[in-house]
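So, here's a batch of structures to check.
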Structure 1
Amino acid sequence: MNRQQRLKLYDFQQRAYNEGTVEQINNQWIFFDEETEEATMLDDFVHQEIEIFRLNRWKKGILNEPGKIFCGKEAIMLRDHDTIRIRKHLIFSLERLLDGVNDDAFFQFITTLNSLNFSIYDCIYCYNHLSFLSDEHRKDGVNFMVFDNQEQICNVQHHFCYYEKVNDRFEFTLNTGKRLIIEKMIS
């Protein structure tokens, strides 16, 4: 699985975007988040990937300046009450952790998390112990992650041992008491 295939899995995650509408108020573009109802200056998202809903489909582009999205060579001017979505950022330690696990463990973790109705974008806490072991020949320990999808909480412990064999074990525990363990070993 290459980097592009991993990123494609990121694209299909629930709650990967902040979605809302834009309005121009006093010559400034304001983004109104549909979920939180918070207002944010669109200036805060300049040079970031943004999608606009036009002609019954999402068009992906880069917000180069407030009010103007570049989709390839095409420049789209925003209008009041346009619906846009802005990709959320992953917690840095979770992003590093996902980059550090092998493809099979990555895929198993993501699909199991999704089957429990959680997204990697629901992560509210991640302790990545693996990142502190980058120079060691034998790497073992536990990473901790907490996910909140607004309906339930999921705690994940990632037990790893990378030495002569590669062993990844993920223990998922929901606030309801439901538990699930998956393990991936590579000789």
Structure 2
Amino acid sequence: MSTPPTALSIPVFDLIHRPGEMRERQLDVAAEEAYGNAVIGVKKGATIEVDARLESLHDGILVTAGVDAVAEGECVRCLIDVALPVRVDIAELFAYSEDEAFDYTVADEHVDLEPLVRDAVVLALPFQPVCRPDCPGLDPETGERLADFPDRKPAEVLDPRWSALAGFQADTTDEGPAQTR
């Protein structure tokens, strides 16, 4: 029983069992499903660009490709929307026969790049995306974005458990600790 081809399925009938043959394909497809998680990911319908090279070998079709997409989400520090470019390179052998040694096979004279592209893109997504590397985040008191108020000095929060020590100050003289009479 064959599965229906996806947008990232490439026919390879002219390459099968012809070692040395090579073909290049450029695909611009809409993502059939969202790739990622709740914080960041490639949205369903977003454009995925695949620049693939297919080479016929004795035991299968070697696919090397560069994948470009844009991941959308929010900064984990200040919660504004971010769009980050995702660029991954993949290389995988699609075997002619099903064998434990190979993860992917040529099926119905096609190679389906969809699971390969999905896995590579998801692994390339940042674990904690930020709008910029030095994002200051949110003010813990007011919840305002600290980047919107660059002149604001952070409020010094003193732990009330240390308030009894506020009256004491360190002795800065060279004579040693202060003597009490």
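Worth pointing out:
- For 19 (relative contact order in percent (Cα under 8 Å, 6 or more apart), calculated) the corresponding structure among 1, 2: 2
- Comparison of 1, 2 by distance in nm of label points 7 Å out along Cα→Cβ at positions 30 and 110 - largest value held by: 1
- With log10 I(q)/I(0) by the Debye sum over Cα atoms at q = 0.10, 0.19 Å⁻¹ derived as -0.51, -1.20, matching label from 1, 2: 1
- Value -5000, calculated as helix-only ellipticity at 222 nm (-39500 (n - 2.57) for each DSSP H run of 4 or more, over all residues; to 500), assigned to which of 1, 2: 1
- Structure with the greatest value (metric mean count of other Cβ atoms within 10 Å over residues 14-21, set 1, 2): 1
- Taking distance in nm of label points 7 Å out along Cα→Cβ at positions 126 and 142 as the criterion, the top-ranked structure out of 1, 2 is 2, with the highest value.
- Look at distance in nm of label points 7 Å out along Cα→Cβ at positions 6 and 166 for each of 1, 2: the largest one is in 2.
- For distance in nm of label points 7 Å out along Cα→Cβ at positions 22 and 150 computed as 2.3, the structure of 1, 2 it came from: 1
Any read-out appearing in this document is the output of simple, stated calculations on the displayed coordinates, not a laboratory observation. Keep in mind that this is a model prediction, so the values were computed, not measured. Cβ atoms are built from the backbone, for glycine too; each structure is taken alone.
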